[in-house]
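Every number here is computed from the coordinates shown, using simple stated rules; none is lab data. The structure displayed is predicted, hence computed values, not measured ones. Cβ atoms are built from the backbone, for glycine too; each structure is taken alone.
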Structure 1
Amino acid sequence: MLRLEMLCTGDEVLHGQIIDTNSAWLADYLFQQGIPMRARSTVGDALEDLVSTLQLRSQYADVLIVNGGLGPTSDDLSAQAAADALGERLVEHPEWIAQMEAYFASRGRPMSDSNRKQAMIPASAEMIDNPVGTACGFAIQLNGCWIFFTPGVPSEFKVMVEQQILPRLRQRFTLSEPPLCLRLTTFGRSESGLAQQLDSLPLPPNTTLGYRSSMPIIELKLTGPSSQREAMVETWQHVRAVAGENCVFEGTAGLPHDVAVLLRERGLRLALSEQFTAGLLSWQLRSADAPLGNGELPEHSGNSSLKEVASRARILATHSGVDLTIAIGELQDDCISVVLHSAQDTFGQTMVYSSQRHSQRIRQEMTAMLALDMLRRWLTGQSPYGNYEWLKPTETL
């Protein structure tokens, strides 16, 4: 199997000053192409560390994708590190100078002299086009390893991987068939509770069952070769049965997306009144292009009883002329009230958080998920009231 690794560079990444989204994107993208990433590492902007890491990882990897360090400033050292690792000099490429000049001219700006640095790559390197930026990508061979150097700007990085690097990998290597990955997401279950029921489940050969916990959800993933599809689908039925009614969606689209689809299919519009969640639920649903009417963010009232929140939901429905409303009250004494109102009925529940360790942000996300789950359940013909391990009802309508 092709051993592909990633090396991220930059003090800001190493020290946690920026979130490294490129690594997560690349790992997921390559996995879908049948190239699971085998390892990834991060190194700062010290030239000697960059050189030694390139020399070390090139002895293990067949392909190494290096991200970052191709800019015009003094701390962008990837090209120099590549040249030093090869024992070569840097060579300026006039064709890239011309491309950068055209790039800046199209934006009505002159090219700075410092940008010339971005056209300097090792003498034996293969230049790789960057159609959306000024950083010249390139590839070298070191210890039999193909090393691809890419810019850290996500929009440039992703285009280069998709349009330049992946085609080269397909030309130079025999790639495996993409693995099959079955996913579902639960809400209201604990990782340990799910594992207690699933860890003894017999799995097809060469498949793995994984858990990803990111409060307030637990994702279950069954991953294996496509040749095991039939057996995996059979096993997946058992996983679904264990998740039960706490399975809020399958795949990767997300619960807001699925709820938006259900609303559009039924020709329903939804209005939202949010106190504790402060517009979070609206943002999630608008991002999924859900059919929403006018909503509100009520001011602090001091009264978030279930009766009061239900009254607010009914009033909002009348004023907005919508089919459905959801109203979320304030957090009071670790309790939150959520109401779903339709033309036919009103459902509401006051829930108490059983854990004291969750931050307000986590509780807001849990509350938004609770409201979405009530709506999902109602739209699919189930009772809006679910069972959750760390949210307990104290009152219902």
Structure 2
Amino acid sequence: MRGFVDGLVSVAIATLLPLLGFSTVQIGITVTGMLAGSAMVTLLVGTRGHAIPRRTLLFAGAAVMILSGVAFGTFTQFAILLVVGIVGTLNPTAGDVSMFLPLEQSLLAATTSAKTRTSLYARYAFAGGLAGALGSQAIAIPEAVARHTAISQQTAFRACFALYSLAGIVVCLLYRSLTQEAEAGGAPSAPLGQSRAIVYRLAALFALDAFGGGFVVQSLLVVWLFQRFEISVSGVGTLLLITGVCSAASGFVAAWIAERIGPIRTMVFTHLPANGFLIAAALMPTMPWALTMLVLRSLLSQMDVPVRTSYVMSVVSPPERAAAASVTNVPRSLAAAISPTLAGWMLQSSSFGWPLIVAGVCKIVYDLLLLAGFRHHQLADSG
């Protein structure tokens, strides 16, 4: 449910805000606020939420999700929408960057052994990724409604945020099925202890990767496609459906590869060519070639996600997992929050794909540093 509406609103943000008169810089600032706000809440949950049951925190997140959709679908002023973006759960990336992520990851880690954990996270990522891809495609519905009825484009795309709120209600009801046994199985949360050093090192590297990724968050990638090739909203939806399905399904291949060459090599050797395709997309002179590069990138770009999550869970003790998930995800969100404003400025200055090139270069540097620093590291987790 969350993946579907995240995919939907990530495109709706890029579609609605220009209709409200926002410049690309203002859109970038709004995206920055969303990512920064999610990062701060996630950090508080992971480092200060030890005394609160994870079920309670998930309920609270669902409540904020409901209010976020109502507020963003109601107001039109830049300042108000920026505040809503900062304090709410709206996601411009179509990938999970909210407080839900570390809580769910830590609970899931206790449900399986170390040997099968990567496959579990691959299934988890696939479910969210596939739903997000379908949500991105669903943007064609409000576009068609606006085209064939008397309903304005603004009203049609605002309905996406009403659906986001309704999804929050359903998510809250689904979380009620989590029992106290699930909470106990996840092991009591605790702050980072002996694993602090390696978690901080990984967090720093993940932040570099996310800083690059912030230049091409889905909302801004859509803006670039609109500017560069004047692609239609439905065309963008179809592209994001294809790339989303490819990205989601690739996690299963990543789990198979990781069993044979190890998690670090799997992350790096799939990520490097993906970033090459991202840079190539910016250089393509025609839309078909650019879209081809983006699809090829999607086949590889997310293969590291389940492997990365499993790797983090394997280098810390069970009580530290929620804190480790937060500490490694929060710098990603904070770093990714910086670059959208820069990307918005680049897109306002030129329709050339400078954000894609900068993103690709940053991510390649991350891959090389990760390989150099962790290829010989031994996992402490045995199950």
Structure 3
Amino acid sequence: MIADRFDLCGDLAAWPNPIEGRPVKWAEIDAGALAANAGAIAAHVGPDVAVMAMVKANGYGHGAVLAARCMVAGGARWLGVSSPEEAVQLRDAGIEAPMLIVGWSPPSAHRALIAASVDITVYDLAEVETLSVRARAAGRPARVHLKVDSGMSRLGAPLDQVHAILRAIRDAGPHLRLAGVFTHFADADAEDPAFTRYQHERFLPVVDAAGDVDPDVLVHCANSAAALRFPEMRHDLVRPGIALYGYAPPESAGVVPLRPALTFAACVTQVKTVRAGDTVGYGRTWTAERDTRLATVAAGCADGVHRTQSNRGHVLIGGVRCPIVGRVSMDMISVDVSAVDGIGPGDEAIVIGGRDTVHLGADEVGEAGGTVAYEVLCAVSARVPRILV
């Protein structure tokens, strides 16, 4: 029985529990892999560089609380999230590690974040002024990290506004503490590192200016790719994301040993033969060229199987790569199992991940659907129970 192999994550993730321990679809989360990946990265960057484990987006689909606990156990000293809600979820679970919200924190959330000792990202004067008022009212200082736009052209202070923002933080006196200064790279996983080096060079004068405000300011800019590829960009802290979940960015494969931590599987629900000329699925997008044995699998786009996998992707059944045929439906897919013998209802189809030496990585799934491992992992939906293995 499948249920004999694992225990439920319980309160570590807010997903439904299977009835009587026999799920129709499930995602296995390997806690040991999460901790080992954090430990491998921490060892690679060395003891003088802290690891901020990015556990935003519900721990890249693995469960934020579970991922945070595993990463800290493995050697991460900081946690990174994207929103106030994510930060409060971790604090409510009893996680006390230093934490930074790398995204926007609306003024209405400032008081709760200050009370929870969560560091807040700032990048404009209005936010600094509002946060200073909130901190004064709370009776305790707010710790802020100034985010700089060095070339991503997304969230961050324009370079020509940095000095004014730093002055405002300094002038806020005891109400604000400049705890960090950071930027984010647009292209650190590219074959050509020129633009990443350009961004880093633009960032360095800001680092000097921030040090004049607080000599102990934490400097950080390296995501997974930069942390693995560019030692000079590690500074005080690195912010790995996808590598912690077992996937090395392009140009970084093999730098450290990583183990994918998520396997998404679902049950075969029916096996039957369609005749040559029969069509399969909505829109009749696939036609059998010969008599073909098909399996219906209980996973669809509502579970995280992108419709772009239609007639392009694969699943693993019996250790064999079997093509998805026809359009991905909301709750199920059709798979050509002509190459596998003895398949029947209740057997396992692996959508992401694998067993032993046979593996269908999230990066491979993403490539088939024209996307990346990040989106594939985060797309595994809330109705798929997570199971700790």
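The table for this structure:
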read-out	value
If helix-only ellipticity at 222 nm (-39500 (n - 2.57) for each DSSP H run of 4 or more, over all residues; to 500) is computed and equals -8500, the structure in 1, 2, 3	3
Structures 1, 2, 3, by mean count of other Cβ atoms within 10 Å over residues 224-231: label with the highest value	3
Computed 2.4 for distance in nm of label points 7 Å out along Cα→Cβ at positions 240 and 312 - originating structure among 1, 2, 3	2
For volume of the Cα convex hull per residue in Å³ computed as 145, the structure of 1, 2, 3 it came from	3
Answer label among 1, 2, 3 for the case where relative contact order in percent (Cα under 8 Å, 6 or more apart), calculated from the coordinates, equals 30	2
Which of 1, 2, 3 leads on mean count of other Cβ atoms within 10 Å over residues 32-39, largest value	2
